[in-house]
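Readers should treat all values here as calculations from the given coordinates under stated rules, not as data from a laboratory. Only a predicted model underlies this, so the values are computations on that prediction, with no experimental measurement involved. Cβ atoms are built from the backbone, for glycine too; each structure is taken alone.
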Structure P
Amino acid sequence: MEYKVLVIDDDKMMHFVAKNLIGSEYELHHVYNVQEAVDAIADDGINLILSDIHMPGVDGLDFLESLMLDSERKNIPVLIMTSLPTVEKEKEALNLGAADFIDKKLFKDDPRGIIELINAKLVTTLELKALPERLQLNKKEFVKKLMEEVHTGDFFTVARRLCSMANNIFSIDYTFFWTVHDRDPRMVLGVGSKPMHLFGPDDLEKEKTFHEFLDEKKPYLSNHAFGDEKGIFKEASKKENLPAEIGIPLYAVTDKEYLKNGRKIPPDADLFGYVVMKRNKLVTTKEFTLISNLFIQSGTILWRMYQRI
């Protein structure tokens with residue numbers, strides 16, 4: 001699948017630069033003012049927008065503000081571009097709903113970084129039907145904060161921030177994160193408000209649920225994790241009053257590979273990580289679907305970063 005990126009800029013040179021530097025990665029659509037952009041969005045099935053901030057008439061921020069109020073198109077991610085970046089402009093753009101803020105010089109200085117930023121945003125654009133407004137807001141907050149971290153963090157920093165953000169946004173009490181290689185787990189982190197023991201790989205390898213997970217390679221949900229249902233560290237979970245558990249696989253698939261495969265994980269993909277979230281509150285099916293999908297998609301970014309260690 002080739003993703004459609006709309007470039008909005010009254011400067012023809014910027015269109016030339018974008019075409020030469022990222023045109024081989026995406027199907028670029030070029031418009032020169034906001035009205036042409038509105039028409040293109042309606043007709044062309046745009047997946048992401050790159051918009052200049054300064055244009056005659058309606059500028060990029062005005063366009064962004066209006067787009068975020070459009071019930072049919074507000075979920076299209078918008079990356080605001082400028083040749084004159086300031087903290088004030090960036091803050092205004094992000095507050096209005098921009099997915100990110102880009103200094104135009106990066107198209108020449110760091111084209112790979114631009115491509116990775118676009119891929120990361122495409123990966124984390126998740127549409128779920130009939131999602132309650134609270135979860136829609138949670139999803140938007142999670143993705144926004146994730147994008148902030150991806151810019152500058154390394155694998156371990158982003159992994160920790162990802163889990164901490166999920167705990168805060170989705171009311172998770174404790175999250176474990178292990179990497180997995182040839183069925184061999186390695187602890188990355190354990191983070192949460194509950195004082196759970198930091199179980200090691202030897203503890204995890206004794207767990208029936210872990211071995212079932214390795215065989216199935218699919219997310220699971222249990223709302224009675226210290227009973228007969230799936231669940232790890234049952235005694236500790238019962239002691240800390242944590243009946244709900246979500247287990248999420250992370251796959252050895254980069255965000256670029258994920259996008260090229262039509263936003264699907266290949267069925268033969270190897271496991272790269274195992275994330276377990278424990279919560280005092282029971283987890284609904286919609287919450288489980290949203291959280292597991294967000295982590296699986298974000299995991300493709302983490303796998304790219306992990307390979308650089």
Structure Q
Amino acid sequence: MKYDVILVRYGELSLKAPYVRNSFESKLVANIRNALAFHSITSTINRGRGRMYVRTAAISQSLNILSRTFGVTSFSPALETEANLDCIGVVAQNIASNNLSKDTSFALRVTRTGNHPFSSQDVAIRIGDVLQRKTHATVNLNVPDVTIFIEIRNDNAYLFFEKIKGVSGMPLGTQGTVLAVIDDAYSLLAAWYLMHRGCNLLIFTAKETTLEEVTSFLNYWFQEPHVIIGRSLDCQGLEEIRSILTKHKCYAIVTGHALQEEPARALQEIAFLKSQLPVPVLTPLISMETKTIRKKCTEVGISL
């Protein structure tokens with residue numbers, strides 16, 4: 001099916017104060033546009049309350065990119081039409097023609113924003129009747145074979161079959177810069193959690209062998225790869241890190257310490273870093289079990 005637009009949803013951004021929300025939404029739009037452009041995809045992106053609308057000729061290619069864009073909670077390739085019952089009925093028949101038959105069941109899920117001379121229930125009744133007469137499919141509101149979503153927003157209506165889960169979080173670049181000390185897969189996952197919260201990363205590693213892997217991972221998540229090859233975390237290495245923190249205005253440092261394997265050593269190293277560095281030491285894996293960490297590494301594309 002040839003879709004017209006991708007509806008992009010975002011979560012906690014809408015809870016921010018108006019000025020902050022506008023700033024974060026603008027950053028998310030820029031991030032989506034840049035990620036698509038990185039893959040040579042031309043797009044037009046419009047903003048609405050609680051939604052963004054991505055229009056491009058490369059809908060299918062764009063879906064994978066949106067799934068890796070921080071700040072996106074879910075998205076749906078959709079068909080767009082006017083917000084009146086006749087137009088919605090025509091589009092509903094078109095999308096149902098290849099998906100419904102007398103042997104299938106369906107349900108309509110209707111939401112509505114704005115002022116209209118009809119309710120969501122009116123839409124469900126009218127369009128449901130149209131589809132039954134057209135396809136002879138049955139209505140099953142509990143476990144339908146096919147679910148058709150109708151989202152009416154002011155002057156337009158959008159019809160689609162699925163809500164694809166996004167990575168969520170905050171738009172990359174909205175929360176300042178964090179120095180990530182990378183020496184293994186766990187520390188790279190810890191850095192990912194900071195990206196997930198909107199932080200730009202400055203990578204510090206003492207292992208040149210990890211450079212290619214780290215760069216590839218950052219590119220996959222649309223993070224500009226700024227990598228510094230330095231010493232290990234001995235006294236000279238810490239002096240180098242203190243200089244980097246100041247020069248690049250990093251407000252925190254993140255490490256991959258976890259307690260499951262060597263808790264005494266991890267706590268000792270964390271305490272030492274906190275005593276030596278002028279910024280907070282963040283350890284997002286500290287409370288996770290090893291199996292959870294390893295599973296998450298696989299999910300986000302980190303080789304173990």
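Across the set P, Q, distance in nm of label points 7 Å out along Cα→Cβ at positions 205 and 253 reaches its highest value in structure P. Can you tell which of P, Q yields 1.24 when Cα Rg over 2.2 N^0.38 Å is derived from it? Answer for the origin of the read-out: Q. The greatest value of FRET efficiency 1/(1 + (r/R0)^6) of positions 45 and 293 (r between Cβ atoms, R0 = 25 Å, to 0.05) among structures P, Q is that of P.
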